[in-house]
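What follows is a set of structures for review.
We did not get these values from a lab; they are worked out from the coordinates using the rules stated. These figures come from a predicted structure and were not determined experimentally. Cβ atoms are built from the backbone, for glycine too; each structure is taken alone.
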Structure I
């Protein structure tokens with residue numbers, strides 16, 4: 001079993017990856033590692049990037065941000081276009097920086113792109129995104145899913161609306177399925193073999209209690225006020241609105 005003291009056995013530049021479900025203690029673990037062994041905490045959560053959400057996405061507190069360097073948190077406007085490709089481009093120069101990168105978050109697609117590579121899929125035209133939204137409004141996500149080939153369905157989470165929509169848009173925009181694009185994926189920026197990997201695999205009952213506690217803490221810290229402040233600019237089609 002891996003214990004934190006084992007980190008000292010690795011080079012002080014060795015990257016650390018911390019993954020796990022919501023409320024499993026990823027951020028707290030990253031902070032403990034940064035304080036004990038040094039390191040810069042880098043966000044790998046697709047919602048914690050947005051500047052308008054702090055409480056509702058459980059972003060690190062300002063107190064924690066003062067204790068250790070934090071990167072890629074709250075730096076994107078809610079109406080800005082941002083994808084896993086943008087994140088990968090932003091994290092790349094941080095991978096070989098000092099102090100060591102401690103990459104933590106709950107977005108599996110970010111970790112997959114980082115450690116397995118990201119296909120060079122061209123940007124999706126706005127009219128294709130609009131067509132996807134219209135299809136969803138009229139027929140639901142099932143209509144998008146039914147238009148995907150078997151190879152693509154086997155590669156994506158078919159229960160995740162964002163992944164289904166992305167695959168549909170790629171196929172419509174490029175004429176090639178996302179499975180074909182992924183088959184020609186370039187080498188990864190950070191292979192797993194170069195990292196210390198930590199998974200917060202916790203007891204389900206313990207996790208459920210943590211989630212309940214987090215909910216009440218968010219309310220106490222102003223989650224409702226944060227939501228109300230964002231209401232005037234809220235748009236259902238923005239990824240930030242799905243936080």
Structure II
């Protein structure tokens with residue numbers, strides 16, 4: 001389909017002519033990853049002016065496209081397209097809480113990203129994205145993702161937006177446990193300041209202190225001990241923090 005080609009390549013004038021000729025703005029066309037629309041493709045590719053054109057033509061922003069069942073706003077966030085996301089949100093027709101096929105919201109996807117797209121996180125939170133809604137299929141929240149990946153600023157934004165600091169995923173891990181295990185000391189400090197539970201245990205019995213000791217993160221161990229973290233709790237294999 002010509003509209004597919006125009007959307008993929010960002011050819012605004014070609015798309016404009018096709019729309020004027022009566023090509024449906026929400027036409028679905030098969031793709032290797034599933035059905036796509038012009039808006040879903042243009043958003044994913046970051047073609048700002050083409051997205052603007054399609055929005056002016058009242059293209060449906062909530063069509064779930066591709067194998068991941070991404071909406072336009074999720075597609076824009078996936079590759080960090082700030083201006084596309086801004087356009088979609090300003091149009092007022094994008095739902096920020098729609099989930100992908102793996103239960104990711106746009107906010108969780110950003111928090112998990114290795115890129116740490118801080119501007120996009122700010123945009124979504126300004127659009128009233130809720131950080132505690134719908135953890136993914138293994139129960140990981142946006143805050144857990146951000147802390148695991150070491151995104152200090154994103155973690156701070158999520159905490160300010162009301163993210164539950166002691167939320168546990170399906171394995172029982174909290175943001176503090178994962179940050180302690182990975183050695184993200186600045187995040188650990190911020191989580192503690194936000195009231196993180198020092199002695200919460202996962203399904204193996206491990207605590208933040210045990211996990212930090214296991215990875216030899218001495219500064220984090222000291223930080224946790226300064227806050228009176230329990231030293232006698234038993235984790236996986238019956239090990240306590242002192243046994244590492």
Structure III
């Protein structure tokens with residue numbers, strides 16, 4: 001079987017240390033930490049009170065009111081990062097064959113904030129309180145779907161879900177799709193938005209997260225003898 005060379009032509013990032021690929025890179029090389037105390041909700045009763053959060057996120061800068069009603073943050077972040085990557089690639093989207101554009105952007109958890117909010121709505125109002133957008137906003141492959149809808153891509157469209165390896169896994173699958181002729185172009189990566197009450201509670205219940213609340217910026221230390229767990233974060237790339 002003949003194979004083709006695969007190259008990266010565009011990069012996008014929306015992260016706690018930079019809301020664009022250049023800013024993300026500058027944050028990395030300068031040693032910037034995106035970990036801080038959670039201020040979105042009261043963490044008094046939580047074992048872990050910090051996370052890597054995107055600061056000052058205003059969805060109205062990126063999406064209209066109608067779009068926000070249909071997009072969990074996990075999809076919003078994915079759309080922002082993929083938009084930057086496509087712009088960076090300099091692809092002429094009016095000239096390429098969109099039947100040959102694959103989209104593989106995954107998430108390990110999916111729309112966790114939507115799940116939490118809709119569970120409350122169900123508890124308070126019963127079945128009629130659940131939004132018709134609940135399932136589409138929740139499922140992991142909706143991010144790839146929303147990107148394809150926005151840009152009209154009609155090639156292979158799905159995502160692998162493999163926990164913390166999800167983003168890398170999807171980049172690998174996109175590489176294979178191009179290499180073996182299943183697509184000519186691919187949008188690939190990962191997105192996550194688990195910094196929610198139920199997200200932190202769930203990982204705390206697993207005893208998986210650091211509880212170093214006195215020094216959150218130094219809590220992520222996977223190879224240290226005094227490590228006590230990982231740090232939850234959000235973003236897309």
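Work out mean projected area of the Cα convex hull in nm² for each of structures I, II, III, then name the structure with the largest result. Can you show the working numbers first?
Numbers: I: 14.5; II: 13.2; III: 15.3.
Looking at the calculated values, the largest one is III.
Using Cα extents along the principal axes in Å, for residues 88-199 alone as the calculated read-out, with 50, 29, 23 as its value, let me know the right label among I, II, III. Provide the component values of the computation, followed by the final result.
Details: I: 50, 26, 25; II: 44, 25, 23; III: 50, 29, 23.
The value was obtained from structure III.
Ranked on distance in nm of label points 7 Å out along Cα→Cβ at positions 152 and 224, which label among I, II, III comes first with the largest value?
Working: I: 4.3; II: 2.0; III: 5.2.
When distance in nm of label points 7 Å out along Cα→Cβ at positions 152 and 224 is computed for each of I, II, III, structure III gives the biggest number.
Which structure, out of I, II, III, was FRET efficiency 1/(1 + (r/R0)^6) of positions 40 and 208 (r between Cβ atoms, R0 = 30 Å, to 0.05) calculated from, if the result is 0.15? Don't skip to the end; give the middle numbers.
Values: I: 0.40; II: 0.15; III: 0.90.
Label of the source structure: II.
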